[in-house]
1. Given 23.5 as the derived value for mean count of other Cβ atoms within 10 Å over residues 129-136, which of the supplied structures I, II does it correspond to?
2. Computing helix-only ellipticity at 222 nm (-39500 (n - 2.57) for each DSSP H run of 4 or more, over all residues; to 500) gives -1000 for which of I, II?
3. Could you tell me which structure in I, II was used to calculate P(r) over Cα pairs in 5 Å bins from 0, in percent, for residues 33-88 alone as 5, 19, 23, 15, 13, 10, 7, 5, 3, 0?
4. Who wins on relative contact order in percent (Cα under 8 Å, 6 or more apart) among I, II, i.e. which is largest?
Structure I
């Protein structure tokens with residue numbers, strides 16, 4: 001007689017590195033270049049509409065496998081676990097929920113390359129009063145970061161170009177040579 005059993009095992013979620021103001025900033029080719037967090041509606045609609053863009057600013061293709069994106073809050077982080085290659089100067093838009101993102105006029109561009117992170121990091125929430133967004137390379141270094149609103153006091157040691165102003169509904173924040181600026185026409189630079 002052969003007896004078969006099913007063993008149910010619990011696999012713990014991967015531990016993501018803690019990001020603090022003293023985490024080394026080592027910019028690479030991949031950079032945060034634009035994001036939006038102010039949307040009309042209830043809290044869940046606002047969160048479902050949030051998005052940010054990462055650009056390969058280098059001259060060679062870059063693989064995002066192993067990168068972590070976080071808002072430094074519990075449950076607000078995800079790691080890219082599969083190959084995700086960006087060509088030189090290519091922009092990838094990360095949105096919480098594609099269906100919600102596509103409702104906005106600026107998201108109608110059929111050539112936008114999208115990555116939906118909501119199922120991976122449902123608690124990644126930009127917060128209308130301020131937060132931070134951090135791109136962490138596979139070695140645990142801070143590859144890029146932005147902080148805005150009421151969160152700026154928490155990250156006093158971060159470079160001035162990391163700090164962004166607040167923006168209004170219908171606008172985004174875009175990274176320029178001198179720092180972050182309000183953009184009236186989201187995703188129009190790419």
Structure II
């Protein structure tokens with residue numbers, strides 16, 4: 001099947017389970033921002049890998065990209081279709097995913113990376129890409145929160161995950177800046 005379906009030519013797009021909504025729908029805005037985040041993480045991962053062949057941070061970002069695929073599936077499902085989503089066996093984000101990011105953030109803080117003040121992105125390409133990913137992450141978080149309380153109750157770990165990922169990306173960018181300072 002071609003990607004050129006022409007079904008969106010009139011300004012609508014498909015959610016999971018064949019639901020059509022306007023392309024301006026808040027749910028589309030939310031999963032679209034998460035898709036942008038996935039691409040930004042890919043750019044950051046490429047920059048990190050270019051800087052170092054054996055990069056733990058690049059592997060962490062790839063894991064986050066896989067998590068985002070599950071997150072986007074959840075966000076692209078209307079509340080009325082949540083049971084169908086779960087019955088179909090789709091992965092949902094859980095407490096353990098948020099805790100994994102929390103552990104990674106604490107590990108960076110244990111190495112002396114701290115959140116203090118404003119950052120000025122651009123000391124190197126990897127740090128700049130991480131900061132770009134962080135800002136896209138914060139926008140994705142705002143878009144998911146804008147879906148409203150009912151959507152957040154479906155899986156509160158989605159907002160927690162994005163919040164934690166934004167924190168981690170800030171720390172990772174500061175760590176990448178340290179590599180330039182050496």
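Every number in this text was worked out from the coordinates using simple rules, so none of it is lab data. What you are looking at is a predicted structure, and each value in this text was computed from that prediction instead of being measured. Cβ atoms are built from the backbone, for glycine too; each structure is taken alone.
1. Corresponding structure: II.
2. I
3. II
4. Largest one: structure II.
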